[in-house]
1. Where is distance in nm of label points 7 Å out along Cα→Cβ at positions 169 and 265 largest, in which of 1, 2?
2. To test your reading of the models, identify which of 1, 2 gives 7.7 for mean projected area of the Cα convex hull in nm², for residues 65-160 alone when calculated.
3. Given a computed value of 16 for relative contact order in percent (Cα under 8 Å, 6 or more apart), which structure among 1, 2 does it belong to?
4. Which of the displayed structures (1, 2) returns the greatest value of distance in nm of label points 7 Å out along Cα→Cβ at positions 129 and 217 on calculation?
5. Computing FRET efficiency 1/(1 + (r/R0)^6) of positions 25 and 185 (r between Cβ atoms, R0 = 41 Å, to 0.05) gives 0.90 for which of 1, 2?
6. Given a computed value of 0.10 for FRET efficiency 1/(1 + (r/R0)^6) of positions 105 and 201 (r between Cβ atoms, R0 = 25 Å, to 0.05), which structure among 1, 2 does it belong to?
7. Tell me which of 1, 2 gives -23500 when you compute helix-only ellipticity at 222 nm (-39500 (n - 2.57) for each DSSP H run of 4 or more, over all residues; to 500).
8. Given a computed value of 20 for percent of Cα pairs over 32 Å apart, which structure among 1, 2 does it belong to?
Structure 1
Amino acid sequence: MMDRRRLILDGARAASDARDQVGLDLIDPVDVYALAEAMGIRVRFLPVSMEGFYRKAIPPRIMLSALRPLARKAFTCAHEVGHHWFGHGSTIDELKSDERQDSDIPEEILANAFAAFILMPSIGVRRAFNSRGWKPATANPIQILTIASEFGVGYETLLTHLSVTLNDMPRDVRVELGKWAPQRIRKKLLGDGEADGLVILDDHQRCASVDLEEGYALAVPTGATLTGDVLTPRQSIDGFDVYDAVGRGRATVTTPRWQVEARVAPTRFIGPANYRFLEDPDD
């Protein structure tokens, strides 16, 4: 009989080992595309209706759907890296809803757990809440989106991790927070103006880089300084300046507490992952 909990723990241990192998701690967010590259895996975005594809070869390859939301692509990449780490054969992950359904296939459970813990290590997620004086059991939607932004994951993905995997959030809280779609949160914060996505970086965040796509909005602490022309001022909200991602490229965001490289890719970018935010890629 399959022991799902044991498989999840195996995935968590493997994620910890993988972070250690590439010199990462168990606290800070990870750039999953850089992680794949460090493992010798080539990652490419394709205009296909699937989640992702792992090809066991020399060199190993991961193909991701360019049609999926930004955070979803990162999670799927981590999932495929999990297949690689465990030595699984070539796999195709079909197109699914934004909240990946539970699988009864051991290899998929392992890859899902690996992805969750490589992107959202338990120590790091709990630090993220504690440093802000927040608790998962009493968190509001904006707080969840803020921590999801720090780790580069989707709103629903973080909710699932907190409630199902870490058991840090009661089910009734999870259900209530799940009623807040990201679009609804954006409207609450930004008003009626359009934005394809919203990333919030507050004073407590610890990521070194953040991925955006053209059409996304980035909220940073009021008074942060920016260099580069790929982000343009949009509006100010309580404690934050909001910028629109308007072009492919990179910008540096600096506050007294941190400096982040903001990287903007075209919507539905097709090509090698490490070229996604380069102004003039040589494909």
Structure 2
Amino acid sequence: MSSKLDIYTTKRRGRVSNFLFTSACFVATITCILALLVLIWNIILEGQNWLSWEFLQHYPSRYPHKAGIKAALWGSIWLIGLTALFSVPLGVGAAVYLEEYSARTRWRKLIQLNIANLAGVPSIVYGILGLALFVRTLSFERSVLSGALTLTLVVLPIVILASQEALRAVPDSIRRSAYALGATRWQTVWYQVLPASLPGIMTGVILSLSRALGEAAPLIVVGAMAYVPFVPEKLSDEFTALPILIFDWTQRPQEEFLHVAAAGILVLLILLVSMNAVAVFVRHTYGKKIRW
């Protein structure tokens, strides 16, 4: 009788602990969501009246009513495009080699550990590396190429890890079936494994580029300027980006620049939400085409 009572008491305590923990997690989640919604609503109220087509077409100015984000918007587009061009082939290629070709040795474990550690390094550290390597050693100066290569260093470990997870999610039965039909390892990877892992890879890539779009610290270290009265036309041109321009506006003494900065934040949020929506759409669309 005593043992049954002890079991009942233990189960009851477990249910109470589980309820309390679940409730605490729920309250924390709701608190974070509400705080985020309040911040977004405040930004909308501050910047909605300043967001216009002229705002997208004007260059930065010392006068709030003439300030625009054309140079920063196109600079961010240049940066994201070049970052994708550099990081996607390198990241996906490294993931394919580590998962499909390399032997399970201590050297591979060491590389995998370093990649995981690099994914958690603060972005400003990559900015210092980009300043030393690309700006000074390779003499790329404060160009859009230096900024894109620095952002490539920021997102490359994330792209590799996301691609590896997508490759691991592909069942081994697909590989064994391809080998049984006489396919080589390259044919198996190219025609079977990569198409099956494409939704996960593309989702990780787009989310990584979304992070790069919002980075300001590494670009400031590399030497990106806040005031650039032109759109970059070649890789050696100087540049600015939306996060840098927004940061500069928030430091201005005029109160109107706070509204201009809020309008810039709205544009940046629209770009980020659009990229995340593309990631969701890609995963949903390509996921339906694949049947394991």
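Please treat every number below as a calculation from the coordinates, not as lab data. Here the structure is a predicted model, which means the values were calculated and not measured. Cβ atoms are built from the backbone, for glycine too; each structure is taken alone.
1. 2
2. Corresponding structure: 2.
3. Going label by label, the one that fits is 1.
4. 1
5. Details: 1: 0.90; 2: 0.40.
It was calculated from structure 1.
6. Only one of 1, 2 returns 0.10 for FRET efficiency 1/(1 + (r/R0)^6) of positions 105 and 201 (r between Cβ atoms, R0 = 25 Å, to 0.05), namely 1.
7. Structure 2 accounts for this read-out.
8. On the way: 1: 20; 2: 44.
Computed on structure 1.
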